[in-house]
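Listed next: structures, encoded as C-alpha cells.
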Structure P
Amino acid sequence: MPASNRSELAAFDADHVRRVVQKTASGPLYTFCEYDTESFRSLYVDDRTVSMYESRDAMLEHFERIHTNVHMDFMQRTLFRNTLFPDAERVEYITMAMDYLKILRVYVGDDGLFIAIDPDEPVVPIVDAIKATLEWPPNQNP
C-alpha cells in the first residue's frame, strides 16, 4: 500500500496538485513531496518506492538526507534568475534525470514540489497541469 500524508506546508492545496499530477503522468508517480526553505513533507510514496527500503525508518532516513538542504533549491533559483540569466523573469522548475528516475522540482512562490517520476516521463505536461491547477505567482523570483 502506498504511503501518504496530508499537505501541511504549502500555501496551496498540494494534495489536489498531487492528484492532478497522478492523472497527468503517463507513467508511475514514485514520490510527491512538498517543501519550503525549512522543511519537507512526503505526501505520496508508491509501493515500488516503499519496497526499495528495508524499513520505514530507513526510507525516512534516506528522504531526510535528500531533503536536508531543501533551502539550496531556493538559493539555486535565485542564482539562475538574478546572476546567471538576469533576463529571465522566473525559474519555474528544475529537472534532473538519472538512469532509473527523473526528479522534477517545481517552484510555486516560496513553496516547492519534489516529484519523482519515470525517466522517460515528459515534464512539460506535468508542469502545465500544475500551472493550470494553481494560481501561478506573477513573478516568484524577486
Structure Q
Amino acid sequence: MVVKPSFTTPVTVTAPDGSTTTTVPTLTNDQKLEISQWEKNERSSKSLLTQKIPDSTLMKVHSKLTVRERWHAIEKEYTEKGAYAQTELRTRFLKSKCSEGENVREWLDNLRTKREELTSVGVDIDIKDYRSTIIGSLP
C-alpha cells in the first residue's frame, strides 16, 4: 500500500475565543505543477534504481516508499558488505605464505603488487604489517 501525502487535508484553526474555522488549503497552479513534476521524477528515479540493483537487494528495499529511503537502505547494506570484504582482503594478505620451492623474489614482487592493489581499494596495509607478513611467510 502506498500512502501519498495529501495537500488538501482540512485544517482547523481555533481562535482565542474558542471558535473554530476549518478550511481546505488550495494549491496554486505552479504548486500543482511542482508536485506533479516531483512525483514524475520520483517514479523515474525508482524505475532507474530498480533496473540497476540485483534482485536480492530489490527484495530488501521494495517496501521503502521513497527513492531516498531505498537509497539509504542500499547504501547501508553495501557499506557493511564493503567493510566485511576489506577485512577479508586484509586478513588474506596477512596470512600470505611463500610455498616451499616457490621463487622468493617473484613471490615478494607479487606481494608488493598485491599491497598496492589493496591500497587502491581502500585496504591499508601499514609498513609494520607488511614487514611482519614478509618475515612470517618465508620458507
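Compute mean count of other Cβ atoms within 10 Å over residues 41-48 for each of P, Q and report the one that scores greatest.
Details: P: 18.2; Q: 12.2.
Structure P comes out on top.
Comparing P, Q, where is FRET efficiency 1/(1 + (r/R0)^6) of positions 17 and 89 (r between Cβ atoms, R0 = 41 Å, to 0.05) highest? Intermediate results must be reported in sequence, preceding the final value.
Values: P: 1.00; Q: 0.05.
Once FRET efficiency 1/(1 + (r/R0)^6) of positions 17 and 89 (r between Cβ atoms, R0 = 41 Å, to 0.05) is worked out for each structure, P has the highest.
Using the calculated result 1.26 for Rg/Rh (Cα atoms, Kirkwood Rh), for residues 49-120 alone, pick out the matching structure from P, Q.
On the way: P: 1.05; Q: 1.26.
Considering all the candidates, the number was obtained from Q.
Thinking of P, Q, which structure, once FRET efficiency 1/(1 + (r/R0)^6) of positions 9 and 113 (r between Cβ atoms, R0 = 35 Å, to 0.05) is computed, gives back 1.00? Working shown, then result.
Details: P: 1.00; Q: 0.05.
Corresponding structure: P.
When mean projected area of the Cα convex hull in nm² is calculated, the result is 8.5; to which of the structures P, Q does this value belong?
P
For which of the structures P, Q does the calculation of helix-only ellipticity at 222 nm (-39500 (n - 2.57) for each DSSP H run of 4 or more, over all residues; to 500) return -21000? All intermediate terms of the calculation are to be shown ahead of the outcome.
Values: P: -9500; Q: -21000.
Computed on structure Q.
Can you rank P, Q by relative contact order in percent (Cα under 8 Å, 6 or more apart) and just name the one with the largest value? Show your work: numbers first, answer last.
Values: P: 28; Q: 16.
Going through P, Q one by one, relative contact order in percent (Cα under 8 Å, 6 or more apart) is largest in P.
All of the numbers you see were taken from the coordinates with simple rules; none came from a lab. Owing to the predicted nature of the structure, the values given are computational and were not obtained by experimental measurement. Cβ atoms are built from the backbone, for glycine too; each structure is taken alone.
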